[in-house]
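Each structure below appears as structure tokens.
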Structure I
Amino acid sequence: MAKEVAATPHQIAIVGYGNVGWHLARLFQNRLGWIVSRTLDKHEKAKVVRHWEELPSDIPLIIFLTLPDRLISPYAKQMAKRQWHKDTIIVHCAGMVPLGALDKKLPNRAVWYPMASLVKGLSNDLLYEHLYVLGNTENEKVFSILKIVTEETGKKINFIRANDVVRACYHLCATVSHNFANFLWAKAYQWAKANDMPFEPIAWLIIKNFTNALIKNSPAEVQTGPAVRRDEITIQLHIDLLERLDPDFIPVYKMLTKAIQENFPLNQEEGS
């Protein structure tokens, strides 16, 4: 099987050229044949077409749908009206969209969800190294083909199997721990700049706490701060400061403080 799959003739087509599509075009440039985009005029590695109907149907393709979540199902339903090559694979790249959102009339359905913040135009070699990609297919051969083309990128990508439930939970975890955390980092950066303060001390603190959280068995073991120790004086001083810096953030500060206090027992030891 491995030898048969490794020799797969599949070429890659990418539908959409936003954040994810841009990065997939870089990752899969050796197999890239087509990009479906209404805004892109040309691409150095692929033929640009305006509609999926311009993609060939007589050869095996791996078609990545890098579309907004709400568009994946109706788009796939339209694609299912066409007679594709029996080995063509239709893939979506969303964290919260089930495999079944791809019409069952399509020849082969799959999910290839990269767990990373992919920003169009922002890339470096480290971004893809050890990237985790959650894959889901209906048969082993399709999974093997996706694994092979992923390995062909030359990056140390971890392509692992995850069903809809597991992938959704990973997506939730990533959103809270990464997207929400990045929003809070951005707020700290904004407040530091508003006071003409260098951000480096906060950046060091972020890296240090992140490292400590990884060393411990659980991030909960390194939770500190005024909320944990019930330091109401400091909490109120923070709120007073936010009245000047960012009053709209006060409800968020209070909500997070309450959540921390409800999830952590009273810490009698002096902390930071």
Structure II
Amino acid sequence: MVVRFWGVRGSIPAPKSPAVMQELLVDVLKEFTATGAATADRIDSFVRELPAWKGAGYGGETSCAEVESEAGRIIIDAGSGLRRLGERLMQGPHGKGQGEIHLFFTHFHWDHIVGLPFFAPIFVPGNRIHLYAVQSDLELCVRQVFKKPFFPVPFEQLLSKISFHRLDPRQPLELQGVTVTPYQLDHPDPCWGYRVEETSARGRRVYAHCVDNEATRISPLDLGEDALLYKGADLCFFDAQYTLQEFLEHMNWGIHCAHRS
């Protein structure tokens, strides 16, 4: 199992300011100088070997995670990061109308759907797009995104074949080589996290997707069946948007803080 985060920011996309980019550049130049071999012919190799976060920093795009198994992939949430993922997928079968997408929604706040109208594969005839959610208004919310005055292209003019699938709470679904089970998170609007499990020759791996979660229930007794979302997870993507002070000022907003996470 490979998990790629195409967007991790909450609330709104946040491009970096010129001041932040300047700080990153200064740090990189200092590191390059410290190598003791700061010559022009070394620049390209030095930059290519840099971890992505050193050159570009963290964050910027809103929630979008790609979970790739040996048999395929699923996508969780359609935040602004979905646009870049779509661009990469267009380089393969999806650009030829031969692709299939399985996209799961936690909920429908703007930061989790804003990338959907800019997801290139959805406009390509022949592609099959499967959309999943526990919420009964899945189709209504998606159609609303592709409606004036929010977006100029109506849902009816999308050229891919789109199918809507309503999930049963806490019931596993097997597809693309993984088992996906939705569990409820602590958020004012209904929000569902996902436990993704893959069993292969390499062993068993578990990913827990737990964004937009205030974690008001912290004991196994309080969590009940939803405690299974976290149990034995190898990787947990957990809400940490606020500082502790911000968290105290925004109680019951359904968002957690890094300090308590």
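Derivation of every value follows stated rules applied to the coordinates shown; laboratory data play no part. This one's a predicted model, so the numbers in the text were calculated from it and none came from an experiment. Cβ atoms are built from the backbone, for glycine too; each structure is taken alone.
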Match the computed value 3.5 of distance in nm of label points 7 Å out along Cα→Cβ at positions 171 and 211 to one of the structures I, II, and report its label. I
Just checking, which of I, II has the largest value of Rg/Rh (Cα atoms, Kirkwood Rh)? I
Taking 1.8 as the value of distance in nm of label points 7 Å out along Cα→Cβ at positions 107 and 131 derived from one of the structures shown (I, II), identify that structure. II
Figure out for me which of the structures I, II the number -6000 belongs to, where helix-only ellipticity at 222 nm (-39500 (n - 2.57) for each DSSP H run of 4 or more, over all residues; to 500) was derived from the coordinates. II
